[in-house]
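Multiple structures follow.
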Structure P
Amino acid sequence: MQLTKDVIAIVTGGASGLGGATAEALAARGVKVAIFDLNEATGAATAAKIGGKFYKCDVSSEASIDAAFAAARRELGAERILVNCAGIGVAKRITRKDKETGKIEPHDLATFAKTIQINLVGTFLMISRAAAGMQALAPVNADGERGVIINTASVAATDGQIGQVAYSASKGGVLGMTLPIARDLAQSGIRVCTIMPGLFNTPMMASLPDDAKRSLSASVPFPARLGDPAEYASLACHICENGMLNGESIRLDGAIRMAPR
């Protein structure tokens, strides 16, 4: 997929972090970018900065997704690229001990279900809508390629830490559906890959104390630092441009393997 002014891309979670860096990198190559995000102020500002368009979208809601797709396609045209970066992180063990009563309580369903709904179901819903649209388009090259879909999992999909049961389950689901979706869409010329970031300097990470960030940076074998969102964006652009990357989940982590805690 050549990244040119004739290509339209949708980036979920594109207001900031990994999605924001990807939206910026695609726009720098001439791609018309639609940012799907819940954060209106930051999303609109990022879109204005890169010459893209912002659409408020809750990826856990079919109605919200369908409305955002309709608006983006009406204003920009049909998307050739989808990058799924929207997601949340939670920290809860499978059980907890109440400090006052000493009673052992199970992980609540609401938190688990919300994490799955946003990170996994949201990714699935976005893929299904984008794939249906891409299948209706004419191929863009001799391979018969119609589109590229990139998902965001996490090293937690395989190296889940203490307190990451919901998060790891959601990202493990994204990892698990990558290959079958790529096989589903192969005859339509739509490639599907997933990026599994390690420790990256995102807004979620920025909320941690400096000592915690230094400790996390030191845990990365090489380079011994947090990843830059621009490095995620660089890989996303390469996946778009490299036609043989399909059905693959790629760790982007400086060789880290997460410890239990």
Structure Q
Amino acid sequence: MKIQGHAALVTGAGSGLGEATARALARLGAKVAVLDLNLENATRVAQEIGGLAIPCDVTQPDSMQQAIDQAAAAHGPARLLMHIAGMGSAKRVVGKDGQAAPLEDFAKVIQVNLIGTYNAARLFAAACAKLDPLEDGERGVMVFTASVAAFDGQVGQQAYSASKSGVVGMTLPMARDLAQHGIRVCTIAPGLFATPLMKTLPEPVQASLAASIPFPARLGKPQEFAELACHIVTNTHLNGEVIRLDGALRMAPR
């Protein structure tokens, strides 16, 4: 699918990987809706790329549906969904005090990262399936965001790894499910990237993390994630696939 002229929804687009993806899509001629819980960040990005800022909680059906409808009213029905909204977590099963980790902490990460992905996907797909097919019978493309933690999660990442493994496991069956509607589904599993959250760590810590990457021995650039997301859109034969973007990194236990 060509990106130019099509409407795109980007969740988590107020910063980091989502912001980079929203900017890349806009440069390629897409009409971009910048969805984020933080409306201030979303507005900043949208103003700079000529997009539309929409406050959105991906875990809430009404909020996600309203965002889809609002974007469609401004840009026309979306054919692209870049789902990048998510949260991190690190908590040991048994803490230093000997107490079990709170169940609600685990549930929150699953709710945001896994259920939020499915919620956004199901509502987008229902709208996209009603559109006229393009070349090759294609109607739309969804790109999800997992993590290398889905495959080699570290100590304390039980909730995060489980949530991202769920996204990985959902990718192929959803691609098969939506094949009848001409909607492709792929997932990117990024490694260590120079996001605003990463940049809050002390410089020596960032340098140590970068040195753990075989090649190139540096943190990933958000625009590299964005470039892959855009390539998935334009390469029609990419479907049902999970792509690690990590410089051959395999995470150590801790």
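Each value in this text was obtained by applying a stated rule to the coordinates, not by laboratory testing. Treat the numbers as computed from the prediction; the structure is a model and nothing was measured. Cβ atoms are built from the backbone, for glycine too; each structure is taken alone.
Thinking of P, Q, which structure, once distance in nm of label points 7 Å out along Cα→Cβ at positions 71 and 223 is computed, gives back 3.8?
Going label by label, the one that fits is P.
Ranked on FRET efficiency 1/(1 + (r/R0)^6) of positions 167 and 207 (r between Cβ atoms, R0 = 35 Å, to 0.05), which label among P, Q comes first with the largest value?
P
Where does the value 18.5, 67 come from, among P, Q, when Rg and Dmax of the Cα atoms in Å is the thing being computed?
Checking each candidate, the match is P.
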